[in-house]
Structure 1
Amino acid sequence: MDHQFVTAMEKALGWDGPSGLGAAFARGTIEDLDLLDRLLNPRKLLDLVMRRSVTTPQFRIFQSGAELHPGRYIRPSVTRRGQAIPMADMRRVGELMREGCTMVLDEVDFFDPTMEITCRALQWWARELVQVNAYLTTQDASGFKLHWDDHDVVIVQLAGRKSWEVRDASRKVPMYRDSEPNAEPSKAIVWQGIMEPGDVMHIPRGFWHQATRSDHGNGYSLHATFGIVKRVGVNWLAWLADQARAQDLFRYDLDRWNSPAQWEGQQQLLAKAVAEMATKLTPHDFLDARERERPAARHVQATDLFGQPTAVVCVTDFEPVIEKHRDTVDVLAAGKKLTFADKAYPALVLLLSGHPVDIADTAEKTGVDVEQLAEILLKEELCTELAPALSSAYTGLVTIATS
């Protein structure tokens with residue numbers, strides 16, 4: 001999937017592909033400010049908050065570096081039947097913004113189709129899961145105190161200005177669930193300065209950082225943080241443990257009460273089997289299986305109830321694998337393996353490209369029954385119908401698939 005933000009981000013950071021993720025701090029600028037507004041702006045963010053049921057921890061507000069109690073900005077909206085639905089009190093949210101605060105909406109991609117598609121494009125690019133959080137800071141409010149993240153992040157300044165400080169890691173590749181805490185900040189400053197609209201920054205996992213508007217006075221700042229969680233050796237070991245369930249040896253009780261010789265015998269058998277598995281099932285196998293078996297993103301499957309779709313788009317979290325054989329084509333995605341006749345190949349490449357596909361136009365260009373192929377891919381949940389709201393998320397960011 002060719003997405004304008006991914007291309008612009010790579011150019012700004014001086015990257016040629018995702019290999020730079022986690023490698024080193026990087027910073028640059030996206031020159032196309034219209035692209036930023038297309039992704040998200042303050043008014044759109046407030047509209048997302050206003051029109052949806054939100055609560056902590058997904059929606060939070062901070063003042064003076066401390067999180068406010070949600071009762072100060074979330075209230076139940078009571079229906080005429082007495083049902084209470086938590087909603088943001090927009091009048092109070094407005095007052096807090098005028099006073100100066102930082103408003104955080106986690107997983108904006110869960111609410112907004114444009115950010116959903118942007119995260120999917122980044123996932124296809126990085127081959128890792130991605131989510132995006134938005135941070136709107138007003139007046140001279142401070143942000144979070146000095147902290148580190150357990151994943152790599154790409155930060156995009158969408159509007160306004162904010163001061164940042166980034167420090168080196170104090171513990172190598174720290175994890176959320178780790179063998180020891182990582183509580184002492186590094187004193188080595190990697191970069192210190194002001195992020196302005198279009199500025200992009202990559203902060204590797206474990207690097208300490210903080211941001212503030214305390215030195216800017218009146219105004220605001222909006223930035224988006226794309227969190228990219230890469231897999232580590234521990235994840236591979238956990239996957240191996242799951243694969244071990246297929247062997248009888250690993251399902252037997254541990255012989256705690258048997259003789260020392262029997263206990264040692266079982267231990268040797270287990271150790272040998274583990275070594276064989278680790279040799280046979282490599283980290284590369286784990287990463288491939290993870291991508292193939294990941295269920296497709298949420299979408300409406302029953303749109304054919306309202307008429308035949310005229311356009312579709314692939315919605316798998318990772319790019320489907322298309323294997324061309326002598327007389328057949330296999331598609332591996334979303335935990336499924338689908339086999340088609342080899343003549344379907346050119347249409348499948350377009351349908352599974354991540355770009356919107358016009359069914360009639362593609363059928364004319366490829367000479368393939370694209371309507372039937374699309375019906376299968378819709379039923380198997382690899383694709384979804386391109387409804388108006390979803391279509392708008394691609395407009396100006398991802399082009400229509402062409403032959």
Structure 2
Amino acid sequence: MNFFKRGLCYIGRKRGKSILLILCFFITSTMILCAAAILMTAQETSDALKEKTGSKLILESQKGKNGISAESAALISRLDSVSRMNRMSGSTAYPVDFSPVTYVDSEEASNLTVTLHAYDNIEIDGLFAEEKYRLLEGAPITETQGGVIIDSMLAEAGGFGIGDMLTFRTESGVTASGAIVGIFFSGMERQQEESVMSAYRIENQVFVDQGIFSALFPSYGFSKLSVYAADPDALTALKQQIEPMIEDGINITTSDALYRQIQAPLKQIIRITSLILVLVVGTAMIVISLLLCMWMRTRKKEMAVFISLGISRSGLFWQAITESITLFCLAVAGAVTCSSLLLSKFMNHLFSSDRLNGMASIQFEGRHVLMLIVLGGAIVLLTVGISIFPVLYANPRDTLSRMEG
């Protein structure tokens with residue numbers, strides 16, 4: 001009879017011991033599985049939030065508008081730790097084929113111009129990102145979508161719609177045109193005083209892409225840069241990298257409050273779950289080792305007889321492994337079934353926050369079970385080895401002599 005059959009026969013013969021060992025494996029497996037699922041999900045949620053929270057460094061010129069050079073911006077964009085960058089510029093320009101909205105009778109330049117705001121992406125920074133301005137129709141300006149976005153009252157006054165072309169002129173006579181891709185609304189337009197000059201009125205705030213702006217003002221730099229970090233935890237290091245690349249008079253501030261606020265509970269969950277996992281594995285090894293050691297003491301005579309009959313020590317070792325692995329597999333099946341029914345309900349009550357909804361919707365996956373099998377297999381191999389080693393390497397003749405005496 002090979003070691004596998006002997007192991008199965010022993011399980012059937014010692015039902016009480018087998019049931020007790022299954023129970024130990026079941027409790028251990030359930031705790032390991034739940035801890036592994038929580039730990040892996042928390043780590044994934046943490047990694048996902050690194051990009052979603054938009055942690056960034058904000059570079060702002062203190063020397064006036066557009067004081068950050070294009071050369072500095074290009075150097076910063078090439079850093080490995082920079083995931084994306086939003087360049088922002090601003091200036092006034094004369095409208096060529098339309099008139100600004102104004103209620104002041106003045107020939108001053110500030111009453112004849114509109115204010116241009118140039119962005120790489122209006123969705124992630126500025127008044128649209130803060131939801132102070134809202135698109136009524138059309139598409140936002142992004143890295144892949146250029147154009148012009150105007151206020152709804154300016155569009156109404158000029159009879160403009162999506163797709164119409166607008167042309168702007170600088171004081172030096174340079175012109176550039178762009179198609180209207182969006183129309184926005186603030187809600188504060190009618191609350192302004194009529195004495196406000198046109199360049200400062202909300203109706204005359206025009207958003208353009210960087211291509212249009214650079215065509216009008218080729219020598220201008222940028223008034224503000226939002227530098228997004230690939231790893232928010234490395235913002236300090238990124239700041240140290242950027243400082244030598246920029247001119248004097250540029251202020252750098254860190255914007256990662258949301259990331260820190262959300263990461264704090266996640267890091268606590270990871271630390272606590274990791275500690276629980278270590279304690280569960282350590283406790284399981286101690287308890288199961290003690291149980292197996294006590295049972296192996298009662299099997300000394302049996303092992304000695306087998307060795308005397310010519311069965312190899314390795315065969316007896318693999319028999320013990322077969323016994324424990326079989327019971328462990330039964331316990332894992334029960335643990336997966338039980339945990340899948342209870343964990344989701346427990347996590348829904350524990351993580352009701354919208355920011356941590358990824359934690360509330362934990363689902364068991366193959367990698368969680370794989371981690372359980374790896375840790376559980378290691379526990380089985382170590383505990384069986386610890387318990388059976390003294391029995392296997394004892395002299396069979398001495399063992400049988402003591403038993404007979």
Structure 3
Amino acid sequence: MAAFGSFILFGFNDSNQAAIDGNLSGFAFSSDGGSTWSDCGSLPQNPGVQNGGDPVIAVDSQGVFYYGHLGITSVSPLQGIIQVTTATVNPLTRFIEVRNPFVAGVGSNANTFADKEWITVGQDSSRPGQQSLYVTWTEFDFVNNTATLRFSKWSTGCNPQPLIASKNVTINGIPVSGIQGSFPLVDNNGHLYIFYEDFTFGQTIFDAAIRVVKSTDGGQTFFNPIPIGNPISPVKIINTTGACNQPAIEVAPMKAIRMNEFPQAAVGPDNTLYVVWNSFETTSLDVKLAFSTDAGITWNLRDIATSSFNEFFPSVAVNALGAHVQYSRFVDNQRFALFKRTFDRINNTVSAETKLSTAVPDSLVPDTNPNFDTALASCYMGDYNQIIAGPGTTLYHGWSDNRNGVNGNNPDVFFIQS
């Protein structure tokens with residue numbers, strides 16, 4: 001989600017539409033702060049490219065929205081690209097007007113596939129007084145078996161122009177590789193941070209780390225990766241595979257929800273940086289938070305949610321009341337719900353848990369389909385649930401579940417304000 005005043009733009013994968021024309025990038029909007037919503041179907045699609053979904057939305061200071069999403073070219077060889085669609089609100093009708101996507105990220109060669117994109121808009125330290133659109137993604141090279149961090153930068157406005165063409169993020173000429181789940185963030189000084197999960201760390205295949213690279217010149221160059229934690233805190237990867245044949249929460253035989261440790265981050269009014277992720281600790285997934293008050297040089301770790309039930313898919317938003325962490329958590333062996341805790345850095349306290357949604361079963365029919373979109377994969381569900389700051393001290397929460405059944409292939413998406 002992203003919000004400008006009382007207008008909220010919400011993106012999601014739409015497998016029902018994709019079954020018709022391959023267009024997975026769905027969207028909806030609210031012009032009254034989330035009280036009512038209009039489902040707008042799918043974004044425009046360019047000839048020769050299928051919209052691949054996995055949306056990330058940002059908005060600039062002028063109210064131009066940016067919808068980042070995947071694209072798949074139909075030319076041979078098939079190649080994944082990163083697209084951005086711009087949109088503005090008609091001041092008379094209060095309806096969203098969207099444009100055709102432009103290509104915001106491409107691979108370094110034809111053997112690569114662009115995936116796991118994220119975007120943000122913020123001040124540009126290399127262009128004082130101006131904002132830029134920052135785009136990051138993972139380039140999977142299936143020939144050389146690498147996963148490399150890629151980056152591009154664009155001007156803002158309805159028709160963005162390239163400022164930095166698609167490139168590898170490099171340190172002393174060496175690409176940052178072995179990564180996934182990049183998350184760009186711009187602080188109040190216009191400095192760019194890219195958080196990511198580093199799979200090259202650890203003594204076993206079930207160890208990883210959260211790191212960040214920083215640029216103070218608008219993305220031209222980056223400093224050495226900084227570990228989150230001092231010393232670095234290993235991120236434990238859940239090793240149950242189940243129906244997914246990949247790391248997942250397995251709640252019953254052949255019933256699983258895929259689980260990633262990808263970070264999400266936010267910056268506070270006082271320029272404190274916050275980052276959250278989940279980590280498999282001993283017997284269950286816990287939610288971790290780290291914060292930095294010195295522009296990312298050092299980091300302090302805090303446990304946010306550590307119950308015996310699995311907590312997963314955290315997101316963080318910051319306002320004057322603190323850092324608010326949204327996450328999902330199982331309430332018993334079959335049902336999960338959405339929760340929130342707030343970290344007060346000044347008093348070094350974590351609030352009691354607030355339940356945001358009613359608990360729903362991970363399956364409407366026991367031991368058949370878990371709570372996911374069956375058209376995409378056997379165990380994907382809610383990978384990018386998100387919390388953002390609304391006006392004043394309000395918070396906007398977005399997530400998906402299938403409490404209402406599955407409409408075709410799609411679970412429903414939900415919104416609540418707190």
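Every read-out reported here was derived from the displayed coordinates using simple, explicitly stated rules and does not represent laboratory data. Everything quoted here is computed from the prediction, not taken from an experiment. Cβ atoms are built from the backbone, for glycine too; each structure is taken alone.
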- Message: Out of 1, 2, 3, which has the highest value for FRET efficiency 1/(1 + (r/R0)^6) of positions 11 and 187 (r between Cβ atoms, R0 = 30 Å, to 0.05)?
- Response: 3
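Taking helix-only ellipticity at 222 nm (-39500 (n - 2.57) for each DSSP H run of 4 or more, over all residues; to 500) from the coordinates of each of 1, 2, 3, which one would give -17500?
Working: 1: -9500; 2: -17500; 3: -500.
That value comes from structure 2.
Computing Rg and Dmax of the Cα atoms in Å, for residues 123-282 alone gives 22.4, 78 for which of 1, 2, 3?
On the way: 1: 23.2, 76; 2: 22.4, 78; 3: 17.3, 56.
Label of the originating structure: 2.
Which structure, out of 1, 2, 3, was volume of the Cα convex hull per residue in Å³, for residues 211-298 alone calculated from, if the result is 214? Intermediate values should be presented prior to the final figure.
Details: 1: 214; 2: 162; 3: 123.
Structure of origin is 1.
A value of 29 was derived for relative contact order in percent (Cα under 8 Å, 6 or more apart); which structure in 1, 2, 3 was it taken from?
Attributed to the structure labelled 2.
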- Query: A value of 209 was derived for volume of the Cα convex hull per residue in Å³; which structure in 1, 2, 3 was it taken from?
  - Reply: 1
